[in-house]
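Structures are listed in the sections that come next.
Read-outs throughout are calculated quantities, based only on the coordinates presented, and are distinct from any laboratory measurement. Since this is a predicted model, take the numbers as computed values, not measurements. Cβ atoms are built from the backbone, for glycine too; each structure is taken alone.
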Structure P
Amino acid sequence: MSSNLTGSRTRAVVLLSGGMDSCVCAALAARDHQPAAVHVSYGQRTEDRERRSFEAICDRLGIRDHLLVRNEALRAIGGSALTDASIAVPASHAIGTGVPVTYVPFRNAHFLAVAVSWAEVLGAEKVYIGAVEPDSSGYPDCRPAYYRAFNEVVKMGTKDGAIEVVTPLIAMRKREIVMLGLELGAPFDLTWSCYQRQDRACGVCDSCALRLRAFHDAGARDPIPYAEAEVKV
C-alpha cells in the first residue's frame, strides 16, 4: 500500500483481544481504514496466549500502530472465573441460565475507555469492537443498547464528540462471522478463544464450544489446536 493511499484513509482504532470475533473486526478495520489496534491484558487466565495472538494478528494484517495496555483493576476486583483462580471455568454444558461466571464485571467499559482515549489522540473517527449478541455467552455488555448508550457518553465526554464506537458483528450468528472472516482473509490460525488453556484449546469451555460450532456450521475447519479428547461439536 502506498503512503499516499494510507494517508488518505480515515483512522480507526480496533479493540483486538486475539479472539475470533475481534480478529474479524480487525480485518474489517484494515480493509476500510488506516487501523490502529489496542490490546488490554487484565490478569485473565490466558493473557500471555492472547497477547501473542494480538501481536501475530497485527503483523499478519499489517497493522503497524498497536498499543498494549495492562489493567490491574479487573483482576483486583475479581468476581469472574477468568480473573479469579478460585472460581472454576465451567464446561459449556454445565452453564445454566443467566449471566455465567465467566462474565468479567463491566469489562468492556474499561476496554472502550482506553480505545476512545487513544482514538482522540490519533484523530480516529471509529472504534471497532467485536461484541456479538446472538450465539454468545449472554454478557450484558455485549447488547446493542449498551453501545448506543456508550456512544452518548463518548459524544458528551470527548473534545469533538465525533468518535463512534461501531459493532459490525453484533447481530451476526457465529457461523456468519466465520464466513465473513474467511471472505476477508482473517488469520483465524493465529487467534485464541479458549478461556482456560494456553497450549491447546480445551474444547469444552463456552468460548471453545461456540467457536467449534461456528466453524462446523460454516462448513469450515477450525485451524487452531485442540485437546483432542475434549473436543465436542
Structure Q
Amino acid sequence: MSATDSLNGTRQRAVVCLSGGMDSAVCAALAARDYQPYALHFSYGQRTEGRELDSARQVAQALDFRDFLHLKIDIFRRIGGSALTDPAIAVPKAPEHSPIGQSIPVTYVPFRNAHFLAAAVSWAEVLGAGTIFIGAVEQDSSGYPDCRPAYYQAFQQVIRTGTREGDIEISTPLIHLRKSQIVTLGLELNAPFNLTWSCYSGAEEACGECDSCILRLRAFDEAGTPDPIPYVRPI
C-alpha cells in the first residue's frame, strides 16, 4: 500500500508501536518520514515503566506524531515469569565471553508482542491506518521468539482473516538489520537517540551490563559514534 493517497496527495496513517527504545525510535523515524504517524505505547508492569513512557512521549513529540495513545495493561505483571515484570527474578548481566541471543533469556515476556500487535490492529482499524510499524530485530537481539520474521508472517495472516477489510500490513523494517546498521540508519534519519531508553534495570542512568545495554553499546561502537544516553559506569 502506498504511503500517499493518490486521490488527494495526503499521507496515509500508520500506527507505530513505540517503546521508547533505540530500535523503536528508528522505526518511528521511518514512519514519520513517509506516513502520518500515530504512537502506541504500553505500560505493562516492566521495571523501567515510567522511564520508557517518558522516552516514548519525547520521541513522539520530537518526530511530530499526530497522537500518542498510552495503554496500561496488568496481565504480564500478574502472570509473571519474566525478569522484566517479576521483581523476584533478577535481570542478569550480559555474558562476557559468549554471544547474546543463543537461548531465550529470563527477560523474555511470554507472548508479549501478540498483545501489542492486537491493540495496534484494533486502533489501526479505527483510524483507517493501513500500516503498523514495530521495531522487531532478529539479528543482534536477545533471542526473543516473538521477534522472528515467521512470527510476523503468521500474525499477518491473522489480520487478513480477522479484520473488517483484511488489508492492514505489519511493517518490520529493521528485522533483518544488525544493531550497528540500525544506528547508522537512525543517524541518517535524525532519529532522537538521546531521548531513547533501552536498559532493563535502571531508570536514571542505564546499567551498562544487561543484554539490552550491551547490545546497544556494541552497536554504537561498531557504528563509530558515541551513545548519547548516560550510563552508571564509564563506558
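P, Q: which one has distance in nm of label points 7 Å out along Cα→Cβ at positions 12 and 180, as calculated, at 3.5? Answer by label: Q.
Taking P(r) over Cα pairs in 10 Å bins from 0, in percent, for residues 60-99 alone from the coordinates of each of P, Q, which one would give 22, 31, 24, 22, 1? Source structure for this number: P.
Of the structures P, Q, report the one carrying the highest value of distance in nm of label points 7 Å out along Cα→Cβ at positions 84 and 164.
Working: P: 3.9; Q: 3.1.
With respect to distance in nm of label points 7 Å out along Cα→Cβ at positions 84 and 164, the highest-scoring structure among P, Q is P.
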